[in-house]
1. Taking 21.9 as the value of mean count of other Cβ atoms within 10 Å over residues 121-128 derived from one of the structures shown (1, 2), identify that structure.
2. Of the structures labelled 1, 2, one was used to calculate helix-only ellipticity at 222 nm (-39500 (n - 2.57) for each DSSP H run of 4 or more, over all residues; to 500), giving -8500. Name it.
3. Among 1, 2, considering only distance in nm of label points 7 Å out along Cα→Cβ at positions 9 and 289, which has the greatest calculated value?
4. Could you figure out which one of 1, 2 the value 4.3 for distance in nm of label points 7 Å out along Cα→Cβ at positions 41 and 329 was computed from?
5. If you work out FRET efficiency 1/(1 + (r/R0)^6) of positions 81 and 225 (r between Cβ atoms, R0 = 30 Å, to 0.05) for 1, 2, which one comes out largest?
Structure 1
Amino acid sequence: MQDKLTLMIPGPTPVPETVLKAMGRHPIGHRSADFQAIVKRTTEQLRWLHQTESTVLAMAGSGTSAMEAGIINVLSKGDTVLCGDNGKFGERWVKVAQAYGLQVQVIKAEWGQPLDPEAFRTALEADTGKAIKAVILTHSETSTGVINDLQTIAAHVKAHGTALTIADCVTSLGACNVPMDAWGLDVVGSGSQKGYMMPPGLGFVAMSDRAWEAYGRSDLPKFYLDLGKYRKSAAQDSNPFTPPVNLYFALEAALEMMQAEGLDNIFARHERHRRATQAAMKAMGLPLYASEGHGSPAITAVAPNGIDAESLRKEVKNRFDILLAGGQDHLKGKVFRIGHLGFVADRDVLTAVAAIEATLQALGLDSGSTGAGVAAAAVELAR
């Protein structure tokens, strides 16, 4: 059926009608008092979402731009950093750091496995000369559906005394608890097309006082991504460059929806959807890719043994107009991913599970009892 596509991918995520309508307003001047009022309101709302007293800076760009900005604004040429790598995005931050001439020490885990906090503790405690200036890692590794123990790793970084924690929270912010100040996170990057329930186009960076102190020492090249410019403008409820005005309309509407739901309810909803999706896949005989107990509340990765994951995704889209995500790099054809992030309701999870189950049955690939996946999901959604 035309115009019926349902996004069940980790981004872009579904956008509420309220947010779409807000974005459809006629643009206003980005130096006007009306726009400054929107910047002022959204700045406070962003502090609420990040659970921080720091100013959260918004820029035109994706989550990658936010993370690159976070890295280059607090580090200097030749600095040593620890970078966690257990998926596509961990790999990306290694590449970004290397592109700027940083000395990168990588702590790896196999794709599908979480990063080991003890490996970070060991490396940081061995750094008696305090050469390590930052630890860079992904909280929710979108490529594998793994959630890393950011809280524990950040505590080890804080004990080091010198290093900063730079966290990719692109698919965790707005999906699970990320209390920036309570956990002592120094740089948090995110993007609008995930838990914010918006189209792509805005990146967000929050920095602690320690991070701003490091900014004063940083000598890496930057111009458009110079966060000092954004901080100075934010203090005047403005932006140093031309911002995507209509996305600010959407941001205000989305954050109002999130505040109405409340952080605890948002986190509980995402956790409920994680449990329901995982239980459904297991009931259908489809193995999960993420290590047991380390599944992300934003996305579930599934490794269907003996089934071409790309063919399954194609059939689900053709039959039901539901878009699932595929595997990346060496996981292409081996893994499919179900996004349950942002503007996703219980109904959406049940629909996606039923579509996958019906497709497997139609292809003669189902290995469980008819309706087992839907039944398992329903049990978890009712809890």
Structure 2
Amino acid sequence: MKNTFGSSVSLTLFGESHGTAIGAVLDGLAPGIKIDEDYIATKMSQRRAYGKISTPRHEEDKVEIVSGVFEGYTTGTPIALIIKNDDTHSKDYSATRSLARPGHADFTAYCKYHGFEDYRGGGHFSGRITASVVGAGAILLSALRNKGIYIGTHIKKCAGVQDRDFDDIKNDIISIDGKVFSVLDEKKENEMKSAIEKAAENKDSVGGVLETAVWGLPAGVGEPWFDSLESVISHAIFGMPAVKGIEFGKGFGFADMTGSNANDPFNCDNGKISTATNNNAGINGGISNGMPIIFRTAIKPTPSIFRKQNTVDFINMENSEIELRGRHDPCIVHRAAVVQDSLTALVIADMLSLRFGTDYLGCDK
């Protein structure tokens, strides 16, 4: 299993859902970046479960940095962080060890790892691992802001309820930074929450769409062909459990447009080049053009539902049924927003370091 992403700035993940701890190693990050522990705690709280719209599993998610930071600043050596697992109910999974939960990686993991995988709570495939992504991502998000680059994600749609689009992008990003339930139109929050709670009452789950904006990225970042900005962002984002689709700018809407409508006309004003529209999401030829990057991801409904479902016993090779027990989210869209921010920050930090050098984000003293 490969658990590392990134070329110049890389992230390695480790741990299992019900193991002693999970964690990450962030390598290649420049020295001199200030570590804001309060900001890390805020980002972790955005991912934390709460209320009827999340799993009853409540972890403290305190991030312990054990290397790579000295006197409040990065040293330039690998940053290792650990997050303890405390609220585990492993017995919930022993009775269904050989039953493939529909929508989960139980069967595919068994095929790949020959039964040696830690199956409890989904093991290394669990969304629990994203806590490590957020811990590392908070460091990167803060470093990018120091360079004038802002990243934010809102819930564009959940259970059929629509939020408004990004408008004043930088200020919109600032307005949702730190929000536990990230919507731009606060009137939509209760509608979405009510729909999630209704699904939970029906022993079901719902999905949605996340929309991310990157503001302040300079032109010239990205590579043609296989390491285009869209390619690398997509690669990282699809590492997040439950993502099943991604589109940039007008995305699939381009199929119904003409070239005259799809193109973004360029203009120059006081020495600054921009485009009149942003249908292409700030990317031309796989390279940033200085306009905001906008992309959306489809998040599938949480596969863990409390209804009886048909499945197979993949050890005894027979048909069976499964009715889940345990603690599960009726929706993960609201918790996934900060994970999407964090993975985006990893890609942007990596590609900036490749373009401008490894010290680009550092020397904050």
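1. Source structure for this number: 2.
2. Of the structures listed, the value fits 2.
3. Structure 2 comes out on top.
4. On the way: 1: 4.3; 2: 2.3.
Considering all the candidates, the number was obtained from 1.
5. For this comparison of FRET efficiency 1/(1 + (r/R0)^6) of positions 81 and 225 (r between Cβ atoms, R0 = 30 Å, to 0.05), the top structure is 1.
No lab work stands behind these numbers, since they all come straight from the coordinates. Every value quoted in this text rests on a predicted model; they were computed, and no experiment measured them. Cβ atoms are built from the backbone, for glycine too; each structure is taken alone.
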